[in-house]
Structure I
């Protein structure tokens with residue numbers, strides 16, 4: 001089901017911020033290859049969130065070819081860094097090239113393995129943990145993220161409305177059920193406060209409490 005009216009969507013995208021031509025190349029690549037990226041509306045949200053908390057360390061679980069990371073980097077100071085995770089060597093190479101062309105060399109690094117396994121080895125603290133892995137893995141991200149976020153840090157997760165299917169009790173496929181469990185965990189966790197934004201496919205933003 002449509003999450004927002006297409007006319008409203010068009011208005012939001014028409015007011016996305018100006019950005020380097022490399023961003024447009026990444027968007028065109030995603031469209032041409034039917035590779036899901038957050039797009040400029042959610043991307044600008046990521047930038048605003050990074051700026052709003054003075055983020056300097058971001059960990060991404062599921063990075064593709066670096067589009068969301070480009071927005072996090074855009075919202076951080078020159079010493080801000082992002083850890084990206086992706087299993088596909090092609091995505092790693094492409095993302096490394098794109099981010100390098102955006103002038104971010106030395107500010108990011110890819111980990112080419114299972115995102116959650118790699119994340120569990122990290123000690124933190126992080127200012128932002130961003131989740132966009134396979135949906136069945138969403139619930140397993142919550143506790144490791146809470147343990148590694150600084151107080152005031154953010155857990156940000158894409159696709160939490162899943163084309164509206166989460167709101168339809170007749171839909172019980174594994175991905176939808178896992179997203180529902182994720183939402184239940186972050187909205188009831190004693191160390192998180194969470195809001196869900198009906199932007200694109202739904203973005204959950206949770207702040208880590210002291």
Structure II
């Protein structure tokens with residue numbers, strides 16, 4: 001990574017859709033890490049009255065809003081990814097347009113949070129869980145990157161269970177989101193540590209418990 005540790009160790013936790021990032025994040029918290037989820041930041045930034053909200057509505061139109069004026073996330077996803085969910089570079093595929101509005105604001109919030117953690121506890125491990133760290137050009141914010149992987153068919157199964165949808169609906173959604181993300185191979189190449197979440201929770205926990213002491217050692221002063 002480009003950054004050198006100063007204060008809290010800044011860890012980016014990334015991986016493709018439904019790879020198990022939140023599961024790994026929860027395990028890291030149980031071991032003593034601090035965790036921030038980029039999805040939660042994005043959700044807050046899209047609340048009425050926020051600058052990001054206004055820009056998203058300006059670019060994608062009032063059709064993405066519910067009657068109460070809040071952003072309907074499935075409608076926004078449909079507007080960004082296009083009918084049928086294909087990210088094929090067509091005019092209806094506007095994922096990059098959305099990302100250019102949201103990512104800079106999310107990155108600023110992440111940086112502010114990690115700065116605050118550093119001030120409170122210089123030996124903390126501050127973990128930001130975000131699917132698009134590499135895609136957003138945010139890798140330089142972190143001292144270490146952890147990538148979570150799993151088998152492609154597991155993503156579909158997990159997404160179907162999470163949203164309580166059928167397998168075909170889940171497959172289309174997973175594939176369209178994967179098309180807008182870096183491949184697992186690219187994430188693995190960029191990562192300092194890789195957690196394979198294809199097995200049982202116990203197997204994943206063993207890997208996390210092996211990585212955590214290595215992260216902890218990075219916070220120890222010489």
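Where a number appears in this text, it was derived from the coordinates with a stated rule and is not lab data. Just so it is clear, the structure is predicted and the values come from calculations on it, not from any experiment. Cβ atoms are built from the backbone, for glycine too; each structure is taken alone.
Suppose distance in nm of label points 7 Å out along Cα→Cβ at positions 18 and 58 works out to 2.2; of I, II, which structure was it derived from? It would help to have the intermediate numbers written out before the result.
On the way: I: 2.2; II: 3.6.
It traces back to I.
Matching task: -12000 is the computed value of helix-only ellipticity at 222 nm (-39500 (n - 2.57) for each DSSP H run of 4 or more, over all residues; to 500). Pick the structure from I, II. List each step's numbers first, then the result.
Working: I: -12000; II: -16000.
This value belongs to structure I.
When Cα Rg over 2.2 N^0.38 Å is calculated, the result is 1.04; to which of the structures I, II does this value belong? Before the final figure, lay out each step's value.
Details: I: 0.96; II: 1.04.
Working through the options, I get structure II.
A value of 37 was derived for relative contact order in percent (Cα under 8 Å, 6 or more apart); which structure in I, II was it taken from? Can you show the working numbers first?
On the way: I: 20; II: 37.
Checking each candidate, the match is II.
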